[in-house]
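Below you'll find a set of structures to go through.
Please treat every number below as a calculation from the coordinates, not as lab data. For clarity, every value in this text was computed on a predicted model and none was experimentally measured. Cβ atoms are built from the backbone, for glycine too; each structure is taken alone.
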Structure I
């Protein structure tokens with residue numbers, strides 16, 4: 001078993017610089033997340049991914065590429081994917097005298113979205129997209145909004161499963177987010193600390209239901225930087241009660257758990273006290289996360305990334321954190337399951353062309 005590498009970091013530009021290469025070689029770094037600033041063209045993205053794999057083939061290349069307003073690559077041939085709400089709306093557009101037709105069209109469209117999304121990314125060398133969003137659309141959260149499929153957990157679950165089937169057809173794994181649910185709070189965890197005061201029973205009945213129904217289909221899960229005080233005064237991503245007790249123990253999830261971005265405001269306060277990035281990473285890992293993300297910190301001198309790598313290394317030597325073989329196995333299980341189709345071959349592939357026709 002290879003060494004557990006829990007850190008997912010970012011890079012500054014469209015090519016690797018000397019500092020990027022040094023960080024990516026560190027044994028605690030297990031992958032990186034790409035952003036729009038890392039994009040110029042398909043050719044450049046493909047070359048960038050190849051250069052990353054040349055450093056270490058076991059680095060997981062990730063991106064937030066959901067469709068709608070959260071889609072990092074939108075030009076040079078990439079399909080503009082619809083927001084997930086469009087699939088929920090399609091579900092509810094039943095044909096006259098043919099009950100259920102809208103639902104069936106929506107699930108077919110969701111599978112098509114997943115296939116197009118995964119196949120296009122994989123053709124350029126990207127391993128994993130953090131999708132699908134499993135949050136419910138209560139109309140309260142502006143940061144979630146049309147990223148959610150629907151307000152009904154049953155509709156969300158079936159559309160997400162259909163999208164995940166399309167991802168699987170392309171060879172890509174999946175990541176359900178944001179456990180146990182971000183849709184009920186108005187605050188944005190990028191800038192604030194959202195608090196959801198509902199009971200555990202209410203959350204399990206509604207928001208967390210997709211995680212129960214999809215536990216055997218989800219490859220990975222990303223918890224929310226939201227506090228649910230009825231269960232724990234820590235945000236879910238730092239709570240063993242939520243991750244080990246409920247997600248794994250009660251709901252039966254066995255895949256990888258990613259922290260959400262540790263640079264977000266919702267990740268920088270625990271028990272009402274501000275914490276450093278290293279303290280946040282240790283809290284997430286010790287609560288049950290297998291992998292921790294630190295985003296948008298490579299710009300400038302990248303001091304925050306270097307401090308996290310150094311801090312986590314020291315913490316390991318001091319016994320404050322234990323690398324787990326199980327966590328490494330779960331990370332490795334997120335890599336693509338088959339060889340990617342090249343872009344030119346994909347463009348004339350019948351399954352891909354059929355999927356494009358099915359998009360809403």
Structure II
């Protein structure tokens with residue numbers, strides 16, 4: 001569309017607040033940035049300008065990848081602030097007698113500035129708008145909610161109100177993922193299989209984690225002591241190719257043998273449980289094995305132990321002998337990790353502690369396995 005023209009869309013107008021016009025309409029995704037701009041936050045000497053954060057490239061790329069993956073459902077509305085340069089023309093015609101009269105239908109005229117000046121500002125959805133402009137399908141219909149206000153204070157107020165709502169809990173999202181069969185963005189899709197395996201470990205009676213994993217759907221407080229986030233994070237490492245314990249059960253076409261993965265996980269963690277029976281199944285405050293740090297570290301240790309066990313005839317016996325060699329060096333419920341300088345209950349769920357504990361256990365396993373040959 002050329003500068004100086006107007007983009008005309010069908011819209012519904014209503015009012016909120018003190019007579020503020022609010023519109024609802026649809027646009028092709030690529031059209032949003034033709035008349036709307038992103039008001040970046042910056043400070044000019046003592047004056048604060050704009051309100052939007054900088055583009056998050058990884059987030060935008062993830063949305064673009066999702067939009068390019070096929071016919072996708074993308075009903076997320078973009079919220080705009082409009083200048084008073086827009087014009088609305090109400091539609092004529094009869095109306096049903098029992099209509100709920102909240103809005104007026106008509107056409108909304110959105111001018112395209114000749115000098116590059118735009119008549120709208122994105123209040124919510126800047127990352128989506130950028131992604132839509134870069135997607136292969138330029139005609140994805142996008143819902144837009146827009147209110148008329150050139151007042152930067154009102155725009156900032158709405159920006160804060162929209163974005164102050166707490167995002168969905170990651171644990172809730174992870175638990176829902178195995179129940180979703182439609183296309184998902186890559187960052188969500190990557191948690192689907194680990195979450196499904198986490199469900200199996202928690203629900204299968206043959207699992208050492210049977211009813212020990214805390215999930216968001218649990219209504220009763222029982223014996224669950226293990227964070228599902230910790231177990232999912234550990235399983236994600238076990239799925240990474242090429243030198244991980246579970247990657248061999250994934251094929252290049254994206255299919256996975258979840259049952260076999262479950263059996264491998266159950267075999268390893270059953271050996272962990274039997275090696276450290278006094279530290280298993282109790283609250284993380286009393287056992288750092290059940291703590292996020294313990295689950296993550298022992299989960300990472302699974303890869304070298306399981307891969308080594310595959311080369312011998314009795315893999316289960318080899319797994320248990322590998323863990324038994326570590327038993328006297330581990331301080332899950334008492335004592336001190338001398339090499340790390342921590343008392344048993346000083347181990348925290350920080351990335352630093354997880355990385356150091358993981359590195360220590362893997363190096364110790366490597367050293368002891370060589371000495372046993």
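Of the structures I, II, report the one carrying the highest value of FRET efficiency 1/(1 + (r/R0)^6) of positions 291 and 315 (r between Cβ atoms, R0 = 30 Å, to 0.05).
I
When relative contact order in percent (Cα under 8 Å, 6 or more apart) is calculated for each of the structures I, II, which structure yields the highest value?
Top value of relative contact order in percent (Cα under 8 Å, 6 or more apart) goes to structure I.
If mean count of other Cβ atoms within 10 Å over residues 107-114 computes to 18.0, which of I, II did it come from?
For mean count of other Cβ atoms within 10 Å over residues 107-114, the value 18.0 is produced by structure II.
One of I, II was used to compute semi-axes √(5λ) of the Cα gyration tensor in Å, and the answer was 55, 22, 20. Which one was it?
So the calculation was done on II.
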